[in-house]
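Novice: Each structure below appears as structure tokens.
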Structure P
Amino acid sequence: MFGLYPPSERWRPILCLIIAIVGVAIFALPWRRRKALAAFGCTSLYAIVATILLRGGWFGLWPAPTTQWGGIMLTTIVAACTIATSLPVGLALALARRSNLPILASVAAFYIDVMRGLPLVGVLFLAIVLFPLFAPPGVEINVLLRALIAFSLFNAAIMAEVIRGGLQSVPKGQMEAALSLGLRNRNALVLCVLPQALRAALPGIVNVSISIIKETTIILIAGLFDFLGVLQGALIDPAWNIGDQIRQTAYFFAGAVFFIICFGLSCYSASIERRLSKGERARA
């Protein structure tokens, strides 16, 4: 959980974890007003606050380089930042691919097809190893930031296809009806089409989010030790003298943690879908 943080600074990752747990508990409550928008905003805000707490250098906090981050807190930060960035970028790509401008639609389609055709490990390798070779002299980007950019760009393409499927599920008559009421194209898209499209795409968005959480384990190839990486490092450390039984228990524990997180997110998504379907039947 603490990575390589000194004992005197371990309250910072603990505070980040507490904030994440409290946030999840709040959004599990049955309140409905602008819940999806609030969830996205709070996820983005959490990524910023957690970065300030963990990185330090502000407000008198001891500066901690990202190489000292690790454990479950690194997994949480990578997943939150990737989801918070890939969702809006994916939405923009989906809208660009459906644009009436041929150049914009072609560029968006090319980017999405290329990213979907590449393995995430390859994209991460390009960001970690090859990018510094082509960067201008004196330009150095933090390895964690490069990994986050790779995660975000890759998953944005997948999010774009999920959202595009939601957009295609909305009948054209919805847009035409909004325009007939005097709304402009932009207002009709934002107020009429997008809410229905995102509602239809919600299961796919949750599936991509679950995949992002599981994908965080490959950040180990960037030299960063996430939850599973720290566990593997402890198991191979000869100073611990760990037997096979404890080794199996440790991997079972890691699998249980990921299962609880992903299964909880899936159940939460199912509850949102049930509430939305009840609302649609009530309006009908």
Structure Q
Amino acid sequence: MNEITKVIDDRCQPAWNEVVKKKKQAPVVVLVPKDRTKNRNDTKSSVKSLIKESDLSVNKMSSAANGGLIIECDDEDKCEKVLSAVNKSMGKEYLIQKPNNRQPRIKILKIRNPIENDDELLNDLKKHNSCLKFESCMMEVVKREQVKSKGNIIVGVFNIVIQVNGETYNQIMQEKRLVADWESYKIVDNIYIRRCYQCFGFNHNVSTCQHKPVCNVCASEDHKKANCESLKETCINCIKINEKLNLKLNVNHSVWSNECAVYKRKVEVSKRGINYVD
């Protein structure tokens, strides 16, 4: 099932203020071959034959990671028919799923001494913010993160991660701030991008990393950060994607930069699996 999750994360989504102008995302079925030697063309060819034989209605098909395929349909009924057909015909050879989109999450930054009870905190937010005073508003506290400065915990200061439904998300993001316990705080979109602290690539962690360790300052494989003498930061991810796709992305920035083109693309990809429209 991890392969299916990765495929969904490899679909692209526009920025939130563009999403609210669009219709709900078309439903999809995702297939990933159990046999890793099969490529995208094998999968696509099998699905095309099935569609022709079964007279199924499909909008489009797009390639995904691990030889997978994303099949997009007009509506839920047509999608269910495709799901049933591919399960019956290809279920033994493929992992098949009709995924549900994740709910959006927002992060309230640096709240000082927040209300300890989650329900009371949410009630306080609804009380002090007009953008949350509507019947279908849905919120759930997911995480409280202690804020650190230079590695040291700042006592009593937290970031609060809250999961919301699409309508609530769009209302909040238009305001850009929320009032909590009579004080105004900045809010940001909370998108989690899995990163490796060994090669500094994406979509895996150190325990599953199959790449050589890299210096996260200069991108060298000859030493780690502690032994780096470079005064110039270089992004290993932009170097790799330039080599792979023959691009000319700027590599002269930190591998941690939020402006890194590869990182920004990963954020867009992650957003594709989030339901911004109820």
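Novice: As an exercise: helix-only ellipticity at 222 nm (-39500 (n - 2.57) for each DSSP H run of 4 or more, over all residues; to 500), calculated from one structure in P, Q, equals -9000. Which structure is it?
Specialist: Of the structures listed, the value fits Q.
Novice: Have a look at P, Q and say which one yields 0.95 for FRET efficiency 1/(1 + (r/R0)^6) of positions 192 and 208 (r between Cβ atoms, R0 = 30 Å, to 0.05), as calculated.
Specialist: Answer for the origin of the read-out: Q.
Novice: On to the next question. Quick check: 0.50 is what I get for FRET efficiency 1/(1 + (r/R0)^6) of positions 48 and 136 (r between Cβ atoms, R0 = 41 Å, to 0.05), calculated from one of P, Q. Which structure matches?
Specialist: Structure of origin is Q.
Novice: Continuing with this model, one more query. Which one of P, Q has Kirkwood radius over Cα pairs in Å, as calculated from the coordinates, equal to 21.6?
Specialist: Answer for the origin of the read-out: Q.
Novice: Which structure, out of P, Q, was distance in nm of label points 7 Å out along Cα→Cβ at positions 112 and 160 derived from, given a value of 0.7?
Specialist: It must be structure P, since only it matches.
Novice: For the read-out FRET efficiency 1/(1 + (r/R0)^6) of positions 144 and 216 (r between Cβ atoms, R0 = 25 Å, to 0.05), a value of 0.35 was computed from one structure; give its label from P, Q.
Specialist: Considering all the candidates, the number was obtained from Q.
Novice: Taking FRET efficiency 1/(1 + (r/R0)^6) of positions 88 and 224 (r between Cβ atoms, R0 = 41 Å, to 0.05) for each of P, Q, which is largest?
Specialist: P
A short reminder: the numbers here are calculations on the coordinates, not readings from a lab. Just so it is clear, the model here is predicted, and its values are computed rather than measured. Cβ atoms are built from the backbone, for glycine too; each structure is taken alone.
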